[in-house]
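FYI, it's all coordinate maths here, none of it is from the lab. No experiment lies behind these values; they were computed from the predicted model shown. Cβ atoms are built from the backbone, for glycine too; each structure is taken alone.
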Structure I
Amino acid sequence: MAVMKATEINDILNLSTGNETAFTRLIKYVQDDICEYLNNWFEDPIIYRDGNGAIEFVRGNTATATTLADYITDTEAKLSSMGFSTAYEYDIMVRGGGRGNAGIHHVVSLTTEGNKFTLDSTGVLVPVDMDGMQNYEGGCKISLVGWPNALKPYVAQMVYHRFKQPTPSGIRSESIDDYSVTYVNGHSYPTETVAGLAKWRNAILV
């Protein structure tokens with residue numbers, strides 16, 4: 001599960017079917033652009049696991065006939081008691097966790113014991129055992145991601161724009177008659193759409 005599904009883009013923008021594969025690929029990139037631009041990963045302030053040494057990241061196996069998904073374990077089995085559901089899929093935000101593991105991941109399942117997240121990826125995680133890393137930077141915090149429904153129309157417009165108009169490199173902004181675009185992390189989006197995201201923007205302290 002990302003911020004939205006490709007079929008929802010069709011519904012919001014009143015588009016015909018046929019581009020779902022491309023939309024699905026672009027949603028993840030737009031999602032990351034939005035989070036970095038807003039300095040907001042929509043982390044739940046209540047449902048999180050500050051696991052430090054209890055967390056281990058395990059890389060899935062793509063070299064065998066049976067593909068194994070990436071997974072994250074909690075040796076103290078506190079994931080479900082911290083509020084993470086065992087009943088449905090959702091996204092999590094990882095802070096810390098070693099190089100390559102920070103960011104948003106999609107959880108396919110959580111064991112009823114609360115000791116293992118299985119992700120929808122394979123071969124993405126970097127193997128890291130957090131045992132003995134007791135400070136926040138060296139440790140790990142995992143939060144539930146709560147995407148607001150009101151964000152979806154903006155995501156839909158940004159995905160469709162990237163689908164129709166790939167970004168020229170090295171350009172920061174441009175205007176054509178009454179139409180203008182803003183560049184976020186090197187990618188172009190309609191300025192009016194980007195401006196609508198301001199309600200979710202967090203201040204960036206320097």
Structure II
Amino acid sequence: MEKELDCRGLNCPEPVLNTKKALSESPGAELQVIVDNQTARENVLRFVQSQGRQADAIEKEGLYIIKVSAEDEDKSEVGKEGLVPDPLRSAKGAKTLDNPVLFISTNELGKGSSELGYMLMRNFIYTLTQSDNLPGAIVLMNSGVKLSTAESPVLEELNLLEESGVQVLVCGTCLDYFTLKEQQKAGQVSNMYDITDLLLSAERVITV
């Protein structure tokens with residue numbers, strides 16, 4: 001019997017946490033998750049797929065209905081091994097654990113002059129691309145998500161860092177707050193669950 005999980009009105013990362021709990025309580029069973037925004041839809045889908053489960057989402061009257069297919073018991077066990085690529089697993093790989101994670105919560109570097117801070121942040125990200133010691137991951141939160149948008153002065157540099165294997169996680173709630181979701185051009189939209197898990201898995205976290 002399909003279980004329904006109503007996550008309307010819940011803030012990040014509650015839809016993901018509730019979905020995780022429901023999957024653990026009924027392993028392999030069908031599950032229907034209802035959310036009311038696109039960010040929650042993407043986060044839940046990504047989490048379900050990271051668990052090796054199949055899921056589809058449909059939009060109906062402003063809501064997103066995510067259907068998680070039932071799974072055989074033996075397939076459920078295989079799913080736990082992570083056959084479906086998990087973006088967070090990539091972020092938490094050996095490189096991330098050995099190399100520091102940069103937590104960037106603003107699009108300016110330092111306090112004082114905004115003009116100077118904006119220039120310093122641009123110089124800082126550029127310098128990272130020239131360094132032999134790359135971070136394992138970069139987390140962009142609050143106004144830091146502006147660095148991942150089409151108007152960012154370091155968009156090319158962030159893409160180069162990604163190509164070099166640096167995981168760039170962009171807070172989806174922050175993009176929604178600044179109405180920048182459509183302008184995001186670098187990194188992977190993420191949520192508080194994945195970001196918290198990444199920060200706690202890193203040996204070192206450097207706040208910029």
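Worth a mention:
- Which entry (I, II) yields the derived value -11500 for helix-only ellipticity at 222 nm (-39500 (n - 2.57) for each DSSP H run of 4 or more, over all residues; to 500): II
- Test item: relative contact order in percent (Cα under 8 Å, 6 or more apart) calculated as 25, pick one of I, II: I
- Looking at distance in nm of label points 7 Å out along Cα→Cβ at positions 17 and 145 for structures I, II, the greatest value goes to I.
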